[in-house]
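Some structures to go through are shown next.
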Structure P
Amino acid sequence: MTKATWYFDVISPFAYLQAMRLDQLPDDVRLICKPTLFAGYLNHWGHLGPAEIEPKKVFIFRQCAWRARRKGIDFNLPPNHPFNPLRALRLAEALDGDLKAVQAIFRSVWVDGNLPDNDEGWAGMQASAEVTDGDALVNDPEIKARLMTNGDEAIAAGAFGVPTFVINDEVFWGDDAFEMVLDYLENPEMLADDDMQRAVGLVPTAVRTR
C-alpha cells in the first residue's frame, strides 16, 4: 500500500477544491491528511501570499470559481479573506485528519461561509464537523504542538505551499497537480525519464537581485 501525505490549510481555495476530490484516490493508497499553517510556508521561503498581491488575489478567486463550476464542486467565497485559520486547523488535527471531517471543515468555509476566527462562524464549523467541544480540543497544548510539527515536517519534505502531496519523497503541489498525482500512483517511474530528471539539475544563468 502506498502512503500519501496531504498537507493543507483551509485558507486555500485550491486546497478546498482538491479536498473534494480526494475520494478519487486509488483504494491501495493510504491517505494521511495533515493540516499546516500556510503562513509558515510564506515565512520560511520568503514568499508573498496571493492575497498580498491584489491582481493575483482577484484572478485566483475567479479561477477557483471557474474550476469549481467545471468540476461540479460547490463553491462560495467566504465573507472575508484572508482570515485566521488556526482554530480550523487545530480542529482538523484534533480529529486526526479524518478525511470526512476535513472535508466537512472545508465545506463549512468554502460553501457555508463559516470562518473560524469569529464566534458565529466557529460555532457553525463545529456543527459541520459534528463537534460539541471544539474549544477544548483546539486549546489542547498537544494539538497545538502537533500542528506546528506538521508544518516543520512539510517544509523538511520540500513543501512550499498548499495543497501538497508528498509520496515516496516526491512533492506534488497544487490542485492542478492532482491528475499528475494519479498518474504517478499508477506509474511511479514517470519521474525517472530524461525530461523529468532534467528539471532537477537546471542551472541558472541569471539571478534576480533582492
Structure Q
Amino acid sequence: MRRSIVALTLALVALGVTVAAPTDLIAQDQGTQIGEAVPDFTLPDTYGKDHSIADYRGEYVVLEWLNYKCPSVVKHYKVGNMQMLQEKYTEKGVKWLAVVSSAPGKQGYYEPAEMNELSAEEGSHATAVLLDPSGEVGRLYHAQVTPHMMVIGPDGKLIYNGAIDDKPSTREGPEGAHNYVAAALDESMAGKEVTVPLTRPYG
C-alpha cells in the first residue's frame, strides 16, 4: 500500500500538483479509499431533519467539514468563495452537506437556532448543515481539519478527499488558486477520471 501511495505522490508531483507527503496520505488512507463506497451515516440537520448518505444515492454529494471560526474557513467564507461553490453546484443538482463535528463547549459548536442565524449571516448555500457533536461521523470519515472536503459520486463511491484548493495560506485569499473540489466535480460530471483525487487537507 505504501508503494502505491508513493507512486501516486510522484505522479502528481510530475504534473506540478502540490500534494500531501506520503505520511499524510497514509493517514488519510486509513479511511475510505478513493473509488470505494463510503460508509453510510445518519445525522440531523439544524432544523431537525435526518440526512443519510444512502438517501442521496444517484446524486453527487459534497461533504464540507465546517467550523465558522476556523481561519481557513473564514478565508473562504469572507470573500464568498465557499458560498459561490455551494450555489454553483447545488444548482447542478449536487447535494452539499456541511458537517459540524465540534463538541458542545468547543470552538465551532452552536445550538441549531444559532447555527441557522450564523449560516444566514454567512450567506451559506449548503443543502444542509449537519450536526455531529459526538464527532462520530468525523472520525468515521477521518476528517482532519476544517474545511476538509470530500466528494462522493452518484454510485456512492469516494472520488475526492482533501483540501478545497492548492493555496493553504490564511494570509492570502483563494483568488488564483486551483480548486480541487470544483475540478473533481467538473471532471466527473463530464464523464472523465478525476485528475487529482487525493490531497492534504488544510485548516
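None of the figures in this text is laboratory data; all of them are computed from the coordinates on show. What you see is a predicted model; the values in this text were computed from it and never measured.
Upon calculation of helix-only ellipticity at 222 nm (-39500 (n - 2.57) for each DSSP H run of 4 or more, over all residues; to 500) from the atomic coordinates, which of the structures P, Q produces -9000?
Q
If Rg/Rh (Cα atoms, Kirkwood Rh) is calculated from each of P, Q, which structure is the one that comes out at 0.97?
P
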